[in-house]
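Colleague: Below, each structure is written out as C-alpha cells.
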Structure P
Amino acid sequence: MRLLALGDLDFDPIRRTGYGKAPELEPDLVRAQQDIAWCDHMAWVYPNWWGTMPALMKGFIDRAILPGFAFKYHEGKLLWEKLLKGRSARLLVTMDTPSLWYRWVVGRPGHNQMRHSVLGFCGVKPVRVSQFGVVKKSSPTTREAWLRRATDLGAAAP
C-alpha cells in the first residue's frame, strides 16, 4: 500500500500551461504518477465541499492526471485511449449534505465528476462510492463506526 496525502505534497495546483504544452512536473507529482501507475486499486478519501472535491484535490487532478499518462488522444480518432485501465477505485467521501438531497436534488455532482469525468474517462472501473454523513450532526460513536466501515472497505479492496 502507498499513501498520498495531498496536503503534504509540494506542487502548484494551478495548471499554468493549459493542455497544449506539457508542464514540467514537480518531484512530488512525478512520485504520485508512479504510485498511480503502480497500483491496482485507488482509494480517494476526501470531504465533499460545495457539492464536489476540495480545490487542492482538483488542482492535483489537473496537474497529475494528464494526457500521455492517464489518457491519450489519437490523431483522426474520436475516442481516446484509457491508459489507467485495469485499476479500480473507491471514493470515501465525508459530507454534511443529507444523502437524499445530494442524490435527488443536486444530482451527486462530485461523485459523478470523479466516477465518470475523471476516473472513468481514464479507464478506471469499477469506481464505487461510500459516503459518510451528515458529519456535523454525527456522534463520536457514529464516527467510530464510519472509521471501522472505511477500514473494512479498505481491507476488502480488490
Structure Q
Amino acid sequence: MTTATVIMASLAALLLLIGYLRGRGEHIKGVTAALNLFRDLLPLLLAAFLFVGLLEVSLPPSLVRGWLGEGSGIRGVLIGSLGGALIPGGPYVAFPIFASLYKAGVSLATAVAFITGWAMWSVGILVFEIPLLGPKFTAVRMGLSLIFPPLAGILAGLLFGSL
C-alpha cells in the first residue's frame, strides 16, 4: 500500500467514525454517497486505465523518446503543453496517462509542460466554464495562461538539465 492510500483510508475511517458518532445514520449516508460516486465514475476510470495500458503497449518507447524525450527540446515542450490540454477528466484520469508517458521516456521538461497544460488549458473544463462564468472570463483566463505551460516546461528543462 502506498502512503497516499494509507492516508486516504485513515481519513475515510476517521470521517466514518465521526459520522457514526453523530448519529442519525450519517455514516450510512456517507458510504451510500461514496458508492454512488464510485458507480458513476467506474466507467470513466476503466476507460482511462484501459487507455493507459494500451498506450503503454502501442507507443514504442523509441517513438516517445524521439518526439518527447531528452532531445526533443522546445518541440517536446510545445507538444507536451498541447497534449496536456487535450487530456480529459480529473487527476484520476490524467496522472496515469502522464505516468505512462513519463515511464516511456518523456523528458522532465515535457512532463512538466504536460501537467501544466492539463491544469491550465484543459479543454475538458471549457464546457463548464463558458456556460457558468461566460465566454469573456474564459477568454481572459485562457489568454493570460497561454505562456505558462511552455514556460514551466522550459524552466524545468533549464533548471534540471533536460532541455
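Throughout, read-outs are computed from the coordinates displayed, never taken from laboratory work. What you see is a predicted model; the values in this text were computed from it and never measured. Cβ atoms are built from the backbone, for glycine too; each structure is taken alone.
Colleague: When mean count of other Cβ atoms within 10 Å over residues 58-65 is calculated, the result is 14.0; to which of the structures P, Q does this value belong?
Modeller: Answer by label: Q.
Colleague: Turning to a different aspect of this structure: State the single structure among P, Q that was used to calculate FRET efficiency 1/(1 + (r/R0)^6) of positions 2 and 122 (r between Cβ atoms, R0 = 25 Å, to 0.05), giving 0.85.
Modeller: Computing FRET efficiency 1/(1 + (r/R0)^6) of positions 2 and 122 (r between Cβ atoms, R0 = 25 Å, to 0.05) on every structure in P, Q gives 0.85 only for P.
Colleague: Also, quick follow-up: Given a value of 19.5, 60 for Rg and Dmax of the Cα atoms in Å, calculated from one of P, Q, which structure does it belong to?
Modeller: The read-out was computed on structure Q.
Colleague: As an exercise: helix-only ellipticity at 222 nm (-39500 (n - 2.57) for each DSSP H run of 4 or more, over all residues; to 500), calculated from one structure in P, Q, equals -8000. Which structure is it?
Modeller: P
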